[in-house]
Each structure stands twice: as C-alpha cells, then as structure tokens.
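Derivation of every value follows stated rules applied to the coordinates shown; laboratory data play no part. Just so it is clear, the model here is predicted, and its values are computed rather than measured. Cβ atoms are built from the backbone, for glycine too; each structure is taken alone.
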Structure P
Amino acid sequence: MHDQIINKIKEFAQPIVEETDMFLVDVEIKHQKVPEVWVLVDSEFGQVSLDKCSAISRKLSEELDAQDLLPGKYRLNVSSPGLSRPLSDKRQYGKNRGRTAAVKYKRQDNYHSVQGVIEKIDQDKILILQDNKDALEIRFDEIVETKIIPKI
C-alpha cells in the first residue's frame, strides 16, 4: 500500500515538476502521527529555488487533496535532495561536473570505490579524474552510488 501511494504521488508530481526547468528525483513518506511527504526535485541547468519549490508544493497539494490520496492531515515538503544524498538520476551529474565525488561501482562481480573530480559526462558513462591524475571511465550501469564531497 505504501509503495502504491508513493507511485501515485510520483505520477501526480512528475508533470507539475516538469512545468519548471526541474525534474523529479524521488518521493518519500516518513510516517509519524502526521505523514510527512518529501518530494525531491533537481535541475540540470541551475539551482533549485524556493519560489519554484513553493509553486510545485501548492499545485501538488491541490492535486493530492482533490484525489484524497492522503486522507486527513499531512505535511508536504518540496526541496532539492541536498549534498548528503547520493546522486540518483543521470541528469544530476551534469551540474556536478568539476566537483569531487566518491563513486562506488561494480565490475565483474567486484565492488570498487574511487574518489576524484567528475571530469566528463556522456550518454552512458562518466569520467573521474583521480588525485593521481589517472582518469577512470565508469558506465552508469556499473555505478552503485555517487556522493558529492563538499569543499570546505
């Protein structure tokens, strides 16, 4: 039932998010006394603005209320995924080009990790420039997890 509700919210959120220059990354529901719905969005071309998140929230809230998908009270939060979350969509890599990332990947049944700068992104792979200046190509279908490492 939980997965069905999340999938339905994604179905409603997708076209609303796409009206902006953003895309839907994920939807989560955190159960408490009052369910908390998190709609995570990102943009290939710029920042995720508070104004756009507010507009998406208003439209999506109207749709969820009209469909009575979450009966009773709920909280709706629309935001960017933030740096602590792994990249989960190919479109997130482009705006992170030039940033340092930790990438876990699987090749021939072995798991590997690499840290370096996302140097290049194309249709099916990324190029990581490691600290020792070695370049490593990793196909998207090999990536297990990519996290951006913030510079302090």
Structure Q
Amino acid sequence: MNIIVVGGIIEKDGKYLLVKENRGRWKGTWNIPAGCLEDQESIIEGACREVFEETGCSVEPVGVVDILNRIYDDMNIIIFLFDMKLKDENISFDDKEIAEANWFTYDEITRMKDQLRADSYFINSIKKKDNNEILPLDIVTMNRFFKNNK
C-alpha cells in the first residue's frame, strides 16, 4: 500500500509545535502535525488542512523542508514536510485523534527521542528548518487536469 503524508513544521519564538497522537499504533508519541493526503487535494492544500485539523492553527507554506520515504513491511509512505508560517494561533484539536499540542525547543525535542513517532527523520527535518535549509515552494507545483482539458 502506498500512502502520501503531508504536514508542516511550525516555529514560533525558537520553539516548534508538536502534537501527541491519541490513537493507532503511534498513540502517546509526539509528532509533527501531519496526516494523509485526501483525494483530489494538492500536497500544499493537504498540509495546511492537516496542520489546522491537528492544531487549530492557520498556516501559510513558505518552503519545503523535507521529502521522505519510509518503507515498512505493509506500506510505502512518502512524506512531504513544509516550512509553515503561523498566521493564527488558536490551539484546538479533536481529542479522539490528538491528546495534546505543545511548543518545544530543538534541544528539548532531541532529548525526547524515545517519545517521538519517528525520531531520526523528525529531528533531521527540524534541524533543517532550524538551520534555514529550506527549499523554495516552487519545487512543488500543482496542475489540475479535467476531462475536457486539452
């Protein structure tokens, strides 16, 4: 099974917004706000939607932090992580999906390795954001094609 995951790294005052998972195999672990892309949704639209659903925050993508590939026995996951500018902070979430949302410094995150959903990619991606190693947003483009388009 192939799965596309989209999400955003949001920084404010030297801290990064993480969410604690409240269901599934990752329950109790901290993660970057992210989730599965929906049908007919661009990766940018999906990333903004997932961040909003998991944190209540409105964001605007400003660059690409990472494109990752994780392969498990039963699935192949492609992950697009965006650098997100915080437009409106209104922390709220569905407690069936998210147990908590909180801000952490990079150093705090590196000390939480055993509490993170996927520590190696997670920490590397945040370090890229911390070091301003961001790719321009225009490396990903969206074109909608319709049946009658020529």
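Ranked by relative contact order in percent (Cα under 8 Å, 6 or more apart), structures P, Q are topped by Q, which has the highest value.
To test your reading of the models, identify which of P, Q gives 1.00 for FRET efficiency 1/(1 + (r/R0)^6) of positions 62 and 134 (r between Cβ atoms, R0 = 41 Å, to 0.05) when calculated. This figure was derived from Q.
Out of P, Q, which structure matches 11, 42, 36, 9, 2, 0 when P(r) over Cα pairs in 10 Å bins from 0, in percent is calculated? Answer by label: Q.
Given a value of 1.2 for distance in nm of label points 7 Å out along Cα→Cβ at positions 22 and 46, calculated from one of P, Q, which structure does it belong to? Value 1.2 for distance in nm of label points 7 Å out along Cα→Cβ at positions 22 and 46 corresponds to P out of P, Q. Match the computed value -6000 of helix-only ellipticity at 222 nm (-39500 (n - 2.57) for each DSSP H run of 4 or more, over all residues; to 500) to one of the structures P, Q, and report its label. It traces back to Q.
In this comparison of P, Q, the computed figure 115 for volume of the Cα convex hull per residue in Å³, for residues 14-85 alone is attributed to Q.
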